[in-house]
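Next up, some structures in structure tokens.
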Structure P
Amino acid sequence: MPSYRYLARDERGKAVSGTMTAPTPEALAEQLKRTGYLVTRTQEVREASSAGAVLGRFRGVSSDDLVLFNVQLAKLIQVGIPLVTSLKTLEAQTEHRRLREAIGRVAEAVEAGQAFSEALTRHPRVFSKLFINVVQAGEVSGKLDEILNRLAVFHQRQAELRQQLKTALTYPTLLLVLGVAIAIFLIVGIIPKFMTIFQEAGVPLPLPTLILYHLSVWMRHDWVWAVAGLGMLGVALRGWRTTPTGRRWFDTWVLRLPVIGPLARKIVLSRFARTLETLLSSGVPILEALTIVEQTAGNVVIADAVHTIHTSVRQGGGIAEPLKVSREFPPMAIQMIAVGESSGTLDHMLKELADHYDQLVTYGLKRAIAFVEPLFLIIMGGMVAFIMASILLPMFRLVNVIR
């Protein structure tokens, strides 16, 4: 089915534009008219001439795209717009190709009489199991707008947390890249020039200078092999990281790291509490909710603890006791969950727990940055000092030779 780029006006006369699939331009205009848009111009998009359009089929749907879709869908349904109309409106204004096609097919299925959650299950690579189960609970309870709004808040919180992490890592990453670039420039561009002078003068080279000299020769002559080796090592490590053994080792190691480990644990515990609270408050059964939490925990160690909880609940037990046995959850979290179980306010306690850990993550990020930035500066300073010492030490000996 061809795609068309269109220009249109909404009911208030505001100009809108986007890309949409339709059999003909007339069908496109009719479809947009049903959603409240008056088409003023259409142009067919030639996919073969657009490399971006070809690659768009293979580009995954990012979490930001899904967050925006969830928030917009919740708002449209909340103001009383029918589900099919809301989906077609979002299809018309969604730029991501795969997400737009998935929304269009879901809208067609719902318009044909299929349940919304059932239509979503046909696109597991686009819509998460968490989203599908929450939608199903909303359909059963008749509170789809309320539950979608709650899920939108959940996704916004997760997006804010990811943004905090990205912002916190930006400056240390720039420092690291800058330090490595300076070191490579000195080793490859400066060291060889001084080596020529020292060798011609017959100056004996100290150990630091010899180390950098051989490193410089190796980097200048075998840099292709070095890059290929690092690339192969990165691919091998990434592949090993996806294996059950590698993932378990990595996740355990991250939680045991100083400074980073406690912060990573708070992030995982916040996700655990927020996800379980969202599912339970949306009406998802406890066993099914625990299964989803286990799959989306983000850490194998915590996922194992959730699996133990699932087994306990299935056998008629509670949640707090398996958490205590796992020794992966802080006493305060266990106590709050135990109080929530006994009082029947588990979802409320989980929300309070998630809010608490979100605050701890914010403070932890600030402390981590305050620790990492000086550490990186010290490492950069040490590298530059080592390189400069490797240059200056032979120069002092050269002065003595000249004298």
Structure Q
Amino acid sequence: MSALAAPPSAVQPVLSRPLILVLSIACGVAVANIYFPQAISPLIATGLRTTKSSAALVTTCAQFGYAAGIFLLVPLGDRLRHRYLVTTLLLVTAAGLVLAGVSTTLPMLAVASTLIGAATVVPQILIPMAAGLASPERRGEVTGTLLSGLIGGILLARTFSGTLGDWLGWRAPYLVAAGAALVLSAAMTVLLPLTAPSTSERYPALLAASVRLLRTEPLLRRSCQYQVLVFAAFSAAWTALALHVTGPAYHLGTPAVGLLALVGAGSMFATPRAGRATDRLGPDAVNLRCLIGVLGAAAVLLLGSAGGVVGLAGLAVGMLALDVAMQSGQVANQARIFALRPGERARLNTAYMTCAFLGGSLGSWLGVRAYASFGWNGVCGLVAVVGAAALVLCSARRRA
């Protein structure tokens, strides 16, 4: 039978709790590939004999590749069976990770990072799939659960790479991650439901649909605007954090970046609650609280300039607050867009996540520039300004 069509009698797979757990773990393992370089960029700089600022651009390349992959590949989630698409992308991800692990120059590593980012878009295929299989009254809860797995991958990735990189060198995290991608590909082949495509449109039409939806759906634009700004702030802070903690203010190694990320894993427990709050109160109420949280996080992060125990405590609490605000806001934003057009969820998510990761790429670049020019206080100021802009937009809409 063709991978592009399902028989009319096909029965929709059941989204059981064990399957939700498996999908949540898959989201975390896959998304980790674009975040673990943040913790090891100082090691990359030493290994490839370049500056820390130049090595930090590896993270920007991965996020840019992720944005490109979302735009070019995620729409296929509406066109192809999820099982075949996801397993193929994981195999390509593994190949990119091996290429990165054997890179001998920074340009070669940048190209590999872009490829990894483009192929590791599996969570953005699985989340709309799960939303489509969930009942409407559970959609926010299911989205929040998968996002909690994704958050775990984001945060634990930095701990994994920082510790492993310190022990075995910067190449080790890439090669271990390649093995994990291969294992995950085999698991998805067995466990992923054999879902039916929701459209038979040609590929160019799928790409055009994401642009069309962004133009015609005001609620999609609203979600995109919030996430572009908040994710830019989030990426700026995390990219600069590795430079700050391993720099003259603290003189710590990359495992310290991983430990700070481990503290942030507490945000994993916030997203299911954010999902339930979104189901009960609506996305706008959750967005407002999250944007206020971004400003609070920026204020606490200023303590990071103090150095010592007080500074590290400020960094840990501030990054946790920023993680909770960004990820909880994402739950609200995605619940809003997934309710718009059930047959076009992958294309809606394509438009949303492409915008979000373009914002993240810009935020990473600005974070490095702000740190180089103004130090950690400059990064905190950048987070505050971007968060305030998003809060003004949200408040204006609530008054309208």
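A value of 20.8 was computed for Kirkwood radius over Cα pairs in Å; which of P, Q is the source structure?
The value was obtained from structure Q.
Check the numbers for Rg/Rh (Cα atoms, Kirkwood Rh), for residues 121-160 alone across P, Q and tell me which is largest.
Q
When helix-only ellipticity at 222 nm (-39500 (n - 2.57) for each DSSP H run of 4 or more, over all residues; to 500) is calculated, the result is -27000; to which of the structures P, Q does this value belong?
It was calculated from structure Q.
If relative contact order in percent (Cα under 8 Å, 6 or more apart) is calculated from each of P, Q, which structure is the one that comes out at 26?
Q
Taking distance in nm of label points 7 Å out along Cα→Cβ at positions 81 and 369 as the criterion, which structure among P, Q has the greatest value?
Once distance in nm of label points 7 Å out along Cα→Cβ at positions 81 and 369 is tallied for P, Q, the winner is Q.
Out of P, Q, choose the structure whose coordinates give semi-axes √(5λ) of the Cα gyration tensor in Å, for residues 145-224 alone equal to 35, 20, 13 when calculated.
It was calculated from structure Q.
Bear in mind these aren't lab numbers, they're just calculated from the coordinates by the rules spelled out. Note that the structure is predicted; figures quoted are calculated from it, not measured. Cβ atoms are built from the backbone, for glycine too; each structure is taken alone.
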